[in-house]
Structure P
Amino acid sequence: MLNSFFKRKQDESAMRDANRLPPGQSLTNKFPVLHYGPVPPFNPAAWNFRVWGEVEEEKSWTWEAFNQLPRTSLTMDIHCVTTWSKFDTLWEGVSVRALLEAGFFRLKPAARFVIQHAEYGFTANLPLEVVLAENFLLATHFDGQPLTPDHGYPLRGVVGAIPAQPDLKTPYFWKGAKWLRSLEFAASDRPGFWERAGYHNDADVWKEERYG
């Protein structure tokens, strides 16, 4: 146990020296579970995912159809507002930008923000440019396996840092909603669940924008 502690501290120092550890964060080799409320049930026959709001035409996919959409794999560092950071995490899922570029849906000119709608009415908000960047994913898999229920199965939003692209904005991990059911493209911003509870609306990890 003592050896693992010193190894973690050594790895943490290396990430800090590489400018990959944001201020106020500590490295973890675990994957802590944090959410509000119970884990929702999943019925693949009744589940659907839709995009709506400031789009030319609302789109909806069943679970089977969603799994036929183009897939993307992405390795990112993720940073939780509760101060843990996990590095080189591997995710698989669907890129919103790829869907848009492939013509699966089209945005109206008024679209500027994205509201993630999840089970039990939970929401999380992001600027459109973040959702269309390479470091946002509609994830179904983590580390080569389907998401576990307490990490958002069957679908969650994921946003993190890509070390090779330091100019990409990196919000804290709460800005990706678990148990995701739809994306609403909106002309104006609306605070999500945690923002209404006092968390920072922008949530930039490098600026330590934890609370409003």
Structure Q
Amino acid sequence: MIEATTLPLTERTARCFANKTRDRILEASLVLFNEQSFQTVTTAAIAQQAGVLEGTLWYHFPTKKDILSSHIGLLKTIFQDDAPSIDADNAATIVHGIFQSYDAIWDFRYILRDDFSVTLKNETTTFKLIQSINEYIDRWAETQVIHSNECGVLSLPAESVENTSELILLIGRYWLNFSSKKYPDAGQAELRKKGLTHIYNVLEPHLSMEAKIIVSRLLSLS
């Protein structure tokens, strides 16, 4: 379901962070990177948001790229934890899994949105991590469309599967960057809901009746 909250992170992602210094830094930096960008946020701003001294931040994360690497690892863990839902063969579990995965992408959207080609041009290892997680999510989208088609949740002709998954990725990626600019006064839950609605509109002609009912119910919860 879509959470009726104005908090910057969904409840599921927020639960990943304990009330420990390292986790407070990771959570604060995630919020700031999403709201601004990885490039513009300073370690001083992160420390202030987390309620710690900047030296304490450096103790846990010597550089911002170390924070980035931890965020990438956490995002991949969340996706891997969703694997049972993604491999399910019933409409309810598949749709709920897609909604959860979309929320995870939203909560870590700066990783997909920001251009790291200049920032990390001399950091080959970290840049490869960025490329790896982006490729991982690309594969996830295509695999999910194929699996949903095989299970009868979708009824797409084989030649349309690749184009449909690419269209979903385009909406997902560019909506993350575009939505807050077009709707600056909208809350986080509203923007996530709009993004999911756009994806639903693409898939709706091909969804089974059961899936349409489930998606409509989830989108109505706010």
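Please treat every number below as a calculation from the coordinates, not as lab data. Small disclaimer: the values here were computed from a predicted structure and weren't measured. Cβ atoms are built from the backbone, for glycine too; each structure is taken alone.
Listing for the model above:
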read-out: Of the structures P, Q, the one that 74 was derived from, the read-out being percent of Cα pairs over 14 Å apart, for residues 11-66 alone; value: P
read-out: Structure from which 25.0 was derived, mean count of other Cβ atoms within 10 Å over residues 171-178, options P, Q; value: P
read-out: Among P, Q, structure where percent of Cα pairs over 11 Å apart, for residues 59-106 alone as derived comes to 69; value: Q
read-out: Of the structures P, Q, the one that -22000 was derived from, the read-out being helix-only ellipticity at 222 nm (-39500 (n - 2.57) for each DSSP H run of 4 or more, over all residues; to 500); value: Q
read-out: Among P, Q, which structure scores highest (criterion: distance in nm of label points 7 Å out along Cα→Cβ at positions 147 and 179); value: Q
read-out: Highest-scoring label, criterion being distance in nm of label points 7 Å out along Cα→Cβ at positions 115 and 155, among P, Q; value: Q
read-out: Among P, Q, structure where relative contact order in percent (Cα under 8 Å, 6 or more apart) as derived comes to 27; value: Q
read-out: For distance in nm of label points 7 Å out along Cα→Cβ at positions 27 and 51 computed as 0.9, the structure of P, Q it came from; value: Q
